[in-house]
Structure 1
Amino acid sequence: MTAMTPPYPLDHTFTAPIGVDVKGDLWSCVEMPGSAEFFGTGKSVRVVGTVDGIPLTSAFMPTGRGGHMVSISKSLRAKLGKDLGDEVVIRLTERLT
C-alpha cells in the first residue's frame, strides 16, 4: 500500500490546554499528543480544522521535542473567550501538506 499524498481528509479530535513551554516562555499554542506518529513526520504540517467549532487553517509546527504545536492567535482566543491555560477541542478535517 502506498502512502496518501496531501491534501487528504482527516478525522482526528483532541483536547489540550492553550500554552506550550518553549525554552522557558509560555507560547499561545496547543500541543497535539502523539503528533509525530499521527502525521508521520517531525516537520511542519498544514491542516484544516476547527478550534472549539471555529474554523482554522494553519500549520502544526515542530515543538523541538519531537511533537507539533499550533498557534492560537490573540484574535482567535478572543473569539473563543479563552486564554492561556484554558482547554480547547481541536478537530482536524484535512491535511494540506
Structure 2
Amino acid sequence: MCNQAVCLAAAELERNGIATVALVLLREVAERVRPPRALALPFRHGYPLDAPLDPPRQHAVLEAALRLLETSAAHGPLLVDYHPFADRGERA
C-alpha cells in the first residue's frame, strides 16, 4: 500500500479515536504527511516486516511498532527510525 495513503488513513483513524502506528518504507513521505505515529523501516519495498520466513525478525518489527502506541499522539507526530539489530545487540 502507498506510504502516503497509509499515513493519511492513520491520521483520520486517530481523529476518530483509534490509535495507529504507520509502518513506512519511505521516511521522507512520513516527514511530509506527518502521521500521528510512524515507524520508519530500512527494508526494501515489499518487505515491511524484514526477511520472509524469519518470524523472530518480523516479531521484532511488530514489537517496535506496538511500543509506539505507548506514546500519546497528542504531543505531535512521532516518527521513529527502526534499527533491526538494536534490540538484540547484533550488528547489521
Structure 3
Amino acid sequence: MERLSSQERIIAIVERLAGKTVEGVSNKALAHGLKTTEANICRDLKTLEGHGWIERANGRWRLTPKFGGFAGTIMKCFQSAKLRLTEAEAQYASAMQ
C-alpha cells in the first residue's frame, strides 16, 4: 500500500470503522492497517470525533449514530425526489386525457 494523504487516510479510517461498529478499532490497529504512525491516526481521529462522526468506547473507536444517520438522510432525499416525479408524471398523464 502506498502512502496515503491525510484525506485518503480519513476515508480509509471510516471504511475500516464501518465494518467494526460493534467492537470498534484501536489506534494501534488502524495505524498498522493503514501503514502510518499512531500520531497521524490520532490527528485523523480527532478530526472525525470533532465532527461527531466517531466516538471512543472501551478504548476503541467506532462510528456514531450521527454518521449512520447519513444513509437515512440520503434515502429521504430519494423518496422526496421520487414523490415529486410521481406527482409530475400524474399531472402530465391527466393532461393527455
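Read-outs throughout are calculated quantities, based only on the coordinates presented, and are distinct from any laboratory measurement. Only a predicted model underlies this, so the values are computations on that prediction, with no experimental measurement involved. Cβ atoms are built from the backbone, for glycine too; each structure is taken alone.
Here are the numbers for the structure shown:
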item: Origin of the value 1.1, where distance in nm of label points 7 Å out along Cα→Cβ at positions 30 and 54 was derived from one of 1, 2, 3; result: 1
item: Of the structures 1, 2, 3, the one that -3000 was derived from, the read-out being helix-only ellipticity at 222 nm (-39500 (n - 2.57) for each DSSP H run of 4 or more, over all residues; to 500); result: 1
item: Winner on mean count of other Cβ atoms within 10 Å over residues 6-13 once structures 1, 2, 3 are ranked, highest first; result: 2
